[in-house]
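In the part that follows, the structures are each spelled out as structure tokens.
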Structure P
Amino acid sequence: MEEERRTLRLSDAFETDTGAGEYEWTATMININSGKNESIMDICHVLYEYAVFVAKIKRYRDSMELKEAIDLTVRECIEENILRDFLEQHRREVCDMCLTEFDEKKYEDVLREEGREEGREEGRSEERKTLLEIVQKLKEGKTPEQLVEDGMEKESVDSAIMLRNLL
């Protein structure tokens, strides 16, 4: 997130518009990445330290495995008195949490793969509809050549013919 603040709308989480007159729930998301919202960071030093901690992990994970980046960050932060007391008391929990919750790249990869799978499923569904439509038109007497002239893809027509022969 590049901007300092972003308004999130609950309705954005849904695919269809529910129409006017509905309640709209919003939340203001405040960017706490290093270098953002400095006035808040000045007031809350712990939040500033947390932002430094996260920035270090992000920087190190570009050149090393996430686990190594987290371990190095925790060691450095303790040495630099950044979240020292908390990290000394909860080092293991922090490392475990970062390994399971922090991996944005893995999270983004999973989201992308889910999107691809959704797209592939939609494509298969559309292809099934197209094949059934072609089979129906062939039953009605249209020739494969006529279907191609009408804009159907030749490969789809050929597949539909094979499907019809199997049925």
Structure Q
Amino acid sequence: MNRLAAESSPYLLQHADNPVDWYPWGEEALARAREEDKPILLSIGYAACHWCHVMEHESFEDEATAALMNGHFVCIKVDREERPDLDSVYMDAVVSLTGHGGWPMTVFLTPNGEPFFGGTYFPPEPRHGLPSLKQLLEAVAAAWRDRPRARSRRACAEPSSRRESRSRRRS
């Protein structure tokens, strides 16, 4: 059992028995990522999302995939219906990285919460031009380990609409 069993969200509770060591979004998970200098794997979805359930069954219930996730990342699960603020911020990032978005959303973050890679559904085996989730996990973990200088640079530019909105608020 992971840290989702005490949550109230039906979506998070659906993942409470996954072998993935899921955290809900919060300071405990963020502090662990900073303390261990581990990237965050942020997974955002919602209870009525078909592909969210598919990815859970194919990947998050798989012991080998969970071992990769648990070994290399601090894994955070978010219900987009309970945290539309987080969903909006990270959807903007995924769209700026890939040109499209959707759910389930899979976003890799620095320990400070900055997105550096993301996408939506990743299959258990490579298909339709997508890498498998396991391939992606291994590649991101290797890049994090082998290219520490790249961590300090933002890989995902802040969407211009958010920059403009923030600069208007400062004025």
Q. Ranked by Kirkwood radius over Cα pairs in Å, which of P, Q sits at the highest value?
A. P
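Which of P, Q yields 12 for relative contact order in percent (Cα under 8 Å, 6 or more apart), as computed?
Numbers: P: 12; Q: 22.
Computing relative contact order in percent (Cα under 8 Å, 6 or more apart) on every structure in P, Q gives 12 only for P.
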Q | With FRET efficiency 1/(1 + (r/R0)^6) of positions 26 and 130 (r between Cβ atoms, R0 = 35 Å, to 0.05) derived as 0.70, matching label from P, Q | A | Q
Q.
Out of P, Q, which has the highest value for distance in nm of label points 7 Å out along Cα→Cβ at positions 2 and 82?
A. P
Q. Can you say which of P, Q returns -12500 when helix-only ellipticity at 222 nm (-39500 (n - 2.57) for each DSSP H run of 4 or more, over all residues; to 500) is computed?
A. Q
Q. Mean count of other Cβ atoms within 10 Å over residues 74-81 computed as 23.8: which structure among P, Q?
A. Q
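No lab work stands behind these numbers, since they all come straight from the coordinates. Just so it is clear, the model here is predicted, and its values are computed rather than measured. Cβ atoms are built from the backbone, for glycine too; each structure is taken alone.
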